[in-house]
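A.B. asks: Okay, got some structures for you below.
Readers should treat all values here as calculations from the given coordinates under stated rules, not as data from a laboratory. Since this is a predicted model, take the numbers as computed values, not measurements. Cβ atoms are built from the backbone, for glycine too; each structure is taken alone.
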Structure P
Amino acid sequence: MTSKEILTQARKSIENPDRWGKGPAMYRPGTCCASEAIKNVQGATFDERSLARGCLFRVIGGVFKRPITLWNDDPKRTHKEVLQAFDEAIEIA
């Protein structure tokens, strides 16, 4: 699978705010964070998902500066910001 396909599917899985979660205390059954959304894409290999994560890393500020989970779980992070980051990552994929 291409990074664009993976990111598009991952975004779709959290498009509804009721399906997106952040922070351990905020996770509800049936929700996932941005990182888990990528991990859960069916049919993608580990390497393909890693490349897709790399696109999102570039958008949010890099691997060691800001891992996806910490970025997603920031108390100030909004669902709209997460979807916008996916849109930008899809554009560069």
Structure Q
Amino acid sequence: MTDTTLKIDLEGRNLLSVFMWGETGMYGSIISWNDLMPVVEKIESLEFSFDIVNNQANIISDRGDEKWLKEYPTKLESVYHVIVDFLRWYNEQQSIKQ
């Protein structure tokens, strides 16, 4: 992989697919910035701030009560992993509401 693409596992593919499209199977095993930026924008639309500084990615709720932080060798890896952590939490919250 390069700094512009990243190989992801089945869990990550499913989390991204369900969050963005409501079903699994919409992402392949290799993703790029083009795949992740719409996810970042959707997260931001849910009243969360998304910051990327150097190789660190950070998601913070606008209320300030929830925060996720990841740092990996590349920005793409950091963004992907912080999104996966956020989506795990987000899915738990959605299950609680039901």
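A.B. asks: When relative contact order in percent (Cα under 8 Å, 6 or more apart) is compared over structures P, Q, which one is greatest?
C.D. replies: Working: P: 38; Q: 22.
When relative contact order in percent (Cα under 8 Å, 6 or more apart) is computed for each of P, Q, structure P gives the biggest number.
A.B. asks: Further, regarding this structure: Comparing distance in nm of label points 7 Å out along Cα→Cβ at positions 4 and 60 across P, Q, which structure shows the greatest value?
C.D. replies: Working: P: 2.3; Q: 3.2.
Largest value of distance in nm of label points 7 Å out along Cα→Cβ at positions 4 and 60: Q.
A.B. asks: From which structure (P, Q) was P(r) over Cα pairs in 10 Å bins from 0, in percent calculated, if the value obtained is 16, 52, 29, 3, 0? Mind showing how you got there, number by number?
C.D. replies: On the way: P: 18, 56, 25, 1; Q: 16, 52, 29, 3, 0.
Answer by label: Q.
A.B. asks: Given 2.5 as the derived value for distance in nm of label points 7 Å out along Cα→Cβ at positions 12 and 84, which of the supplied structures P, Q does it correspond to?
C.D. replies: Traced to structure P.
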